[in-house]
Structure 1
């Protein structure tokens, strides 16, 4: 196991704000090679010379915890927080770390999407207009799933994509509930799936990361087959009715409060 990965993950866990995480994501990355779309709730990095539709990787910078972890335990490849009442924040800082790694290693091959306030109802992804990039995206890939070997689905799939996902050894599909890539899939009709990124018992103080599972997710992303760049995967299966639109019940009433909270954190 690479001890540097542990140090890098802890840096992400100890970042308090959206802007702090963005700084870590961009560290060592040549930003001049991207066209950037940004708002206070999102930042999208598009390779400047993109010639064919590419996968869009989606992560969120927020966690459910009001405080950042200060003390950590590392035992047999399992990283956790030692502070009482505070979780690790690996959901979704593991995804942010992985997005950073792919930006460093394959910056011209993916579109990178970083959202804020997913935990409060996918506010960042809901505020982004997919029309701006729709023709550039082949498939939406969330880096926001528990475990080590799941490819979570949300009702926005095609038979072609499902057949392709079945070819990955030791991975299986499952159903997810809500995440940013699914919000974008509903808006654009582009297929999505959500990749396991190595965290467990998310949203609790017992949350932990298996480091080798983070490494496994990185290997998955860096070795995606060429088929993901050959065409757009357009939804032809919808398993759930109005999955994401259920958020409309509480999105608008919370928006003013969330804006105030966000401004204070900045």
Structure 2
């Protein structure tokens, strides 16, 4: 059985971490499967995927890194440790590079590297029963760099410091919402339906505009205003040249809801 199952519902692809007996602990195979899926989306080999959901099987989202991940670097030469870490960290860069909206469905506890995976999404919905654990310090490790990067962007550096060093974990779903770690909290019974509704709406939206917005948001924190506006003009030019823009204008003129057709 694959450690990452991929299912399709029309234009929505769902990636499910599939190790419920180990709380979906992250493995190298899981990361490689995620990277391969993103590459297929970028190359057009995944078919008509216009929104992606990432979740966990069973009662947890992701319980952190599997012991095999730590054993692969324990006692290894520094060059090999560095190589293995770059291999793991590539998963986050790949997920963030998805050109389509990525919805995270945090269905239960998440810890360590699982927190980073939850922060890789464009919109994060958590079950009210979800909890968030940093866990890295317990193993003598700093949080992996994507988690630090994402937390600093979502919560701010000062608040991230407070979370890291103020003994604030585990973090409840409601506290995660207040901190900015998630975008929405729903009951466990509502989670699947809410995520499905959101992913379906995004999959039927203006895909070029979504891709350009995602690209620009990645640039925003580190780009001066002048270059950002110049890049934004190029991105908006691509939107103007799309079928979605033509449909958006026509629907406005005809006083009807837009119906974006994708090929």
Rg/Rh (Cα atoms, Kirkwood Rh), for residues 118-181 alone, calculated, reads 0.93; among 1, 2 the input was structure 2
Working back from -0.43, -1.29 (log10 I(q)/I(0) by the Debye sum over Cα atoms at q = 0.09, 0.16 Å⁻¹, computed), options 1, 2, answer is structure 2
Distance in nm of label points 7 Å out along Cα→Cβ at positions 6 and 134: greatest across 1, 2 for structure 1
Working back from 21.6 (mean count of other Cβ atoms within 10 Å over residues 22-29, computed), options 1, 2, answer is structure 2
One of 1, 2 was used to calculate mean count of other Cβ atoms within 10 Å over residues 142-149, yielding 17.6; that structure is 2
helix-only ellipticity at 222 nm (-39500 (n - 2.57) for each DSSP H run of 4 or more, over all residues; to 500) gets -10000 when computed on, of labels 1, 2, structure 1
Relative contact order in percent (Cα under 8 Å, 6 or more apart): greatest across 1, 2 for structure 1
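Laboratory data are not the source of any read-out in this text; all were calculated from the coordinates shown. Note that the structure is a prediction, hence the values are computed from the model and not measured. Cβ atoms are built from the backbone, for glycine too; each structure is taken alone.
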